[in-house]
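J.: Down below are the structures I want you to see.
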Structure 1
Amino acid sequence: MQYDIPARISSGSYREGHVQGIALDPVRGFVYYSFTTMLLKTDLSGRPVGSVAGLAGHLGCITYDPAADAVYGSLELKHDAIGQGIIARTGRDPSAEDAFYLVAFHAAAVTRMDMDAEADGVMRAVYLRDVVRDYSAADEISGRPHRYGCSGIDGTGLGPAFGADPLSPPKIMVAYGIYGDTARSDNDHQVILQYDPAVIAAYGRPLSQASPHHSGPPCCERRYFLYTGNTEYGIQNLEYDSATRCWLAAVYPGKKETFCNYPLFLIDGGAAPAERELTGRPGERGDCLASPAMGLPGRQGQARGARFPYGQTGICAPGDGSICFSQPAHCPGTHTYSCTVVRYRWAPGTPELFAEWEA
C-alpha cells in the first residue's frame, strides 16, 4: 500500500542552508530533505518528524532505498569556495583534510529534531577513494588542477546498472561535481561512479569530521561518462524513474557557447554503455552513456536535455508516472530557506518536458 502523494508539500523554513536534494518514502509516508548541513524528515503534510544536524560539510543530493529503509547522500568535507562558505556560516571547521563520502542515514531512527550526525548513531559514511584521487590530482590532459574538473560529489541516485535488466538489484550512482571552466576542454563530461549498496554494511563507519576515516572500497564498481559540455558544479541531482527507465540529471547550466547548456539532461537507463574515446580527452577511453529518444537534441554529440527550470535542488521519482521537483525559496530577512515539493507529469514534445500534475 502507498500513500497518495500531494500535489504540493511545504518543508517549512530553516537556517541550515538551501535545499540540496529531496527523497520520498510513499509507503511509510515520509519526505526527506537535505538542507546542506542538515537532514530533515517530515510527513507528507510537511509536519516535521525529525532532523539530523551537526554536519560541517556539504550534504548534497539524497535518495531513498526502500529495501534498507535508508537515505543515501553525498557528503563533502573540503576547503574550496563552497567549503569555506559553509565554515563561515556554521562556525564549524572540519579537519584540514579534504574527504568525500557516501553516507547512509537509518531512516527509521530519525525520530526527533536536532539529532547529532556523529553522536546519535543514525549515520554511516563510506570513504570514496576515486573522488579523493581525482579531486586532488592534476589532470593529465590539460595539466590543470582537479582531474576531469572534479570539485567533489553531489548527485546521488539508486537504480539498476545502466543497460541492466530493470528488475536487477539496484546500484548507488554518485556523480561528480565539475568546476565551471570555459578555458579547458577536458571537463566536458559528467562522471558517474557506481557502487553496490553492500558497501554500506562492509565499509560504513560513524564519522568524526575532525578526524575523517578512510574506510571505503579500493575503487568504484564502474565509472561512466555523459557528454554534456562543461557545467557549473556538475550533476546537482540524479534520479532514476522506473516508469520510463530514464535517469534525470539536473545541473546549473554551463557557459561554453558551443553547447546547448541545458539545465536538465536525460540518460537512457536501458541502453548499455558504449566504450569509446572521450571527446576532449585524446587517448582516453571510457564507458559512455546514451540519451533516450525524448527531450531536446544536443549539439556535437551532447546528451539530450530539457529547458526545465527545476531539479537542481531536488528530484524524486515515485515510479507511478509522476516526478516530484523541489522549488526552493529564501527569506533574506530571516536568513531562512525552504522548499516546496511539487508533483509533475511527463509532457513529451514540450521544451520543458514536464507539466504540473493534474489530480
Structure 2
Amino acid sequence: MTGDPLAGRLAARTLELIDIPSESRGEDALAAHVTGVLQQGGVKVQGLGDTCVLAGPPEAKVLLAGHLDTVPTQGNRPGASDSARVHGLGASDMKGALAVMVELALDHAPFRCLFFGREELPVADSALGPLLARELEAVRADLVLMMEPTDNQIHAGCLGNINATWTFRGRSGHSARPWDADNAITKAAAGISALAAHPPDVHEFNGLTFTEVASVTTIAGGIARNVIPDETSCGLNFRYAPGRAPDAAVQRLHELVGDHGEITIDSNAPSGRVPAGNDLLGSLISHGELAVLPKQAWTPVAEFATAGLDAVNFGPGAPSQAHRRDESIEISALVACYELLRSWMA
C-alpha cells in the first residue's frame, strides 16, 4: 500500500470504514464501530442518540463533523486499495474524512469530532438538525469544519436547495384528433423552455460569488401512445445563494416559472452563510495557505449556521469523485488533511 506509516494507517482506516455498510438509514453498525474503536483507544466518547456520536475533549474550540451515511451501493463495496488510492463506496464522500477524524481523535489531537447519519437524504430526514435542536450546547464550538469533499480547500457558505413538483394540466383525448384535447406535455415543453431561457443569476456574498440556478431534473406524463395526456409533472430543483431567505427563495422560484403550471414545494433546505471575522478560520487559512471558494452546492454547514455556529466545508475528498460507481480518494490527500489539521493545532 505505502511505506509511510501515517499513510498506511489512514488508507487502512478508510478501507475498513468503506467495508462497513452504512447507506442512509443503515448507519447503526458504523456508528457502533466508530464508538468502539475510539473507546478502545482511550478517547472520551458520548452517544447523543439517533446515530450521533461525539468524541474528543469537551474544551476543544474546533468541531470536526462528518456524516456516516453513503448513497446506495453501485457494486462498489467491498473496497480496495493500491499504492495511491483507496477505492469504494463513500471513499471521497466521506469515509476518507471519517478516517482522518478517527485517527486525529486516537492521537488525542485537540478537536472534538461529531459523527452523524442520514445526511444524504433530504434535510428534513437528517439526524443533524434534530441533534442541534436538542444538544446544541454539547456540540457548541468556535468553528465547525464540515469535512465534506473539498480537495483540502475551504469551501465557504453553501447554496440553499429547493425541490419542487411542477405540474402541468390539460385535457385528455384521442391522438388522432389532438385539437379536441389539450396536451399537458406541450404545456410542459413551453414552461421548460421559458425557464431555460433565464440565465444563471450571480450573487456575491462576503466576497464570494454564488450562482443561482433552477433546473428541471425529472419529467413524467402520458398513459398510452394514442392518448393525449392531461397531466405532466416535472421535478424542479432551485439552488439559491446565501443571503436569500427560504421564503424569499420560494417567491423567486415562482417568479422564474411565471404562469406556467403549478408548483408544490417538496423540501426547502436553507442556504449557509459565509462566516466573517472568525479568527480560528483566518488562522487555518493562513496556516495552510488555503484557497477559499464558494460552495456551489448544499451541505450541512447550513444546519450549523442556522443553529448560530460558524461553519465551513473542508475535507480530503474530491467533489468530482462523490457518488460515482468508481469512487476513490487519494491517500496523499488523506495525509495532507491530517497533517495540516494536526500542525495547525500543535
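J.: As an exercise: distance in nm of label points 7 Å out along Cα→Cβ at positions 244 and 324, calculated from one structure in 1, 2, equals 1.8. Which structure is it? Numbers along the way, then the final one.
T.: On the way: 1: 1.8; 2: 3.0.
Answer by label: 1.
J.: Can you tell which of 1, 2 yields 18.2 when mean count of other Cβ atoms within 10 Å over residues 12-19 is derived from it? Could the numbers behind the result be given before it?
T.: Numbers: 1: 18.2; 2: 21.9.
Derived from the structure labelled 1.
J.: Further, regarding this structure: Suppose you compute helix-only ellipticity at 222 nm (-39500 (n - 2.57) for each DSSP H run of 4 or more, over all residues; to 500) for every structure in 1, 2: which one lands on -9500?
T.: Structure of origin is 2.
J.: Quick check for you: by distance in nm of label points 7 Å out along Cα→Cβ at positions 68 and 332, which of 1, 2 is greatest? Present the calculation step by step, with values, prior to reporting the outcome.
T.: On the way: 1: 4.1; 2: 3.4.
Ranking 1, 2 on distance in nm of label points 7 Å out along Cα→Cβ at positions 68 and 332, first place is 1.
J.: One of 1, 2 was used to compute log10 I(q)/I(0) by the Debye sum over Cα atoms at q = 0.10, 0.11, 0.15 Å⁻¹, and the result was -0.64, -0.75, -1.20. Which label is that? Intermediate results must be reported in sequence, preceding the final value.
T.: On the way: 1: -0.55, -0.67, -1.35; 2: -0.64, -0.75, -1.20.
The read-out comes from structure 2.
J.: Kindly point out which one of 1, 2 the value 16 was derived from, the read-out being relative contact order in percent (Cα under 8 Å, 6 or more apart). Could you put the intermediate results ahead of the total?
T.: On the way: 1: 16; 2: 25.
Structure of origin is 1.
J.: Something else now. So if we calculate distance in nm of label points 7 Å out along Cα→Cβ at positions 60 and 252 for every structure here (1, 2), which label has the highest result?
T.: Values: 1: 1.2; 2: 3.5.
Across 1, 2, distance in nm of label points 7 Å out along Cα→Cβ at positions 60 and 252 peaks for 2.
Every number here is computed from the coordinates shown, using simple stated rules; none is lab data. Just so you know, these numbers come straight off a predicted model, no measurement behind them. Cβ atoms are built from the backbone, for glycine too; each structure is taken alone.
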